[in-house]
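What follows is a group of structures, each given as structure tokens.
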Structure P
Amino acid sequence: MTKLEYDWDDGFAHVAKRDKRLGKVMRNWSHARLEPKRLASPFHALMRAIIYQQLSGKAAATIHGRVLDLFPSKRHVAPAGILELSDTQLRGAGVSGNKVKALRDLAQRTIAGEIPSFAKLKRLSDDEIIERITAVHGIGRWTVEMLLIFQLGRPDVLPIDDLGVRKGYAIAHGLDELPTPKELAVLAEKWKPFRSVGSWYCWRATE
């Protein structure tokens, strides 16, 4: 497990004070907190993220498991190993054609040194990380934002395109309609510099 790059209690207190309605949700969930669980490398985290895109958790987990089973052992799950697998093998495991292309691009860019290690990512800003990793085919901003929140433990990430965050905000604030991504960006200004905390409790509001 990796550590957050900020104090969760400070973030909780700040967001709850600045956003009274979300604060009510937060107090109901005060027993829980975000606990990032870092995977072996950014490559492993992004490989998993690509496979999980646009799938239910159960279906994605099944396909991810089948892909891992294509390797002789866990230590062989590496960029070079992905490139050694055939399209037929990956498609047979349930990976779509577009995702096969994304996995290969991720592997090639990792080997080329374009995807930094966790240690190097730690020294980069959120925007620098987003710029570098969204260069990979099939990886958009949302995927990198999940990496920032759940793998790197960054404090001020707001995934405005995430349906769960938008829905949770609407539930917490009694809105009849979901805020648009642009509206959410403005509404969540009050959470700064702990927008990751606010986002996490919006997800909780939907549960």
Structure Q
Amino acid sequence: MRNSKILSSELLVKSWGTLTEYKFQFSKISGELAEISREVYDRGNAAAVLLHNPDSDMVILVRQFRPPAMVNGSNPFLLEVCAGVLEGDDPETCARKEALEEAGVIVNDLRFVASAYGLPASVTEVLSLFIGTYDDSARRPGGGLPDEGEDIEVIELPFQTAFQMILSGEIIDMKTILLLQHLMLERMVAPTADSAKS
């Protein structure tokens, strides 16, 4: 394993998250030492959950205002899975809490998909991804927490419709794309009843 270390750090901004400039030293493939400076943004780790009703094959997504998308010239009202920063919770607890706060859904079964960096070049966040099941009896008022500035539209739609929205470009959020694709992959690799008998 190649060596690396932090040489220095300077806090640039501390607000909603923390932006710090670091100077790093690392060994190159050749064995030579190199130094680079980078700004790194830290707002904590997070969890995300795709809500799926296995009986009706519906999914619940949420739409909310995303300032970076607007700055980058995209429609800022992104369609996404429920997600939030851990804030001291474990990822599973966070996923269940965000599903209730944002979508008004009490999750029945929750299965872990993966933990991954979304933007490892500049952001520290590790996102834990889940798929959670729900039924019509597990619905409550959602819409987010107004005291945190949340104004969330809850949208229930067929899974196949949501999956097609990746191809049409209507869903452009990475965590949402990954979880919808994972659910589709589960269907593709799941054994059929006939193959299970053989």
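Where a number appears in this text, it was derived from the coordinates with a stated rule and is not lab data. In this text, all values refer to a predicted model and were calculated from it rather than measured experimentally. Cβ atoms are built from the backbone, for glycine too; each structure is taken alone.
Here are some notes:
- Computing mean count of other Cβ atoms within 10 Å over residues 53-60 across structures P, Q gives 16.4 for structure Q.
- The greatest value of distance in nm of label points 7 Å out along Cα→Cβ at positions 13 and 181 among structures P, Q is that of P.
- For -6000 (helix-only ellipticity at 222 nm (-39500 (n - 2.57) for each DSSP H run of 4 or more, over all residues; to 500), calculated) the corresponding structure among P, Q: Q
- Entry that produces 8, 29, 31, 18, 11, 3, 0 once P(r) over Cα pairs in 10 Å bins from 0, in percent is calculated, selected from P, Q: Q
- Taking distance in nm of label points 7 Å out along Cα→Cβ at positions 37 and 93 as the measure, the highest value among P, Q is held by Q.
- A value of 22.5 for mean count of other Cβ atoms within 10 Å over residues 77-84, calculated from one of P, Q, originates in structure Q.
- Which of P, Q leads on relative contact order in percent (Cα under 8 Å, 6 or more apart), largest value: P
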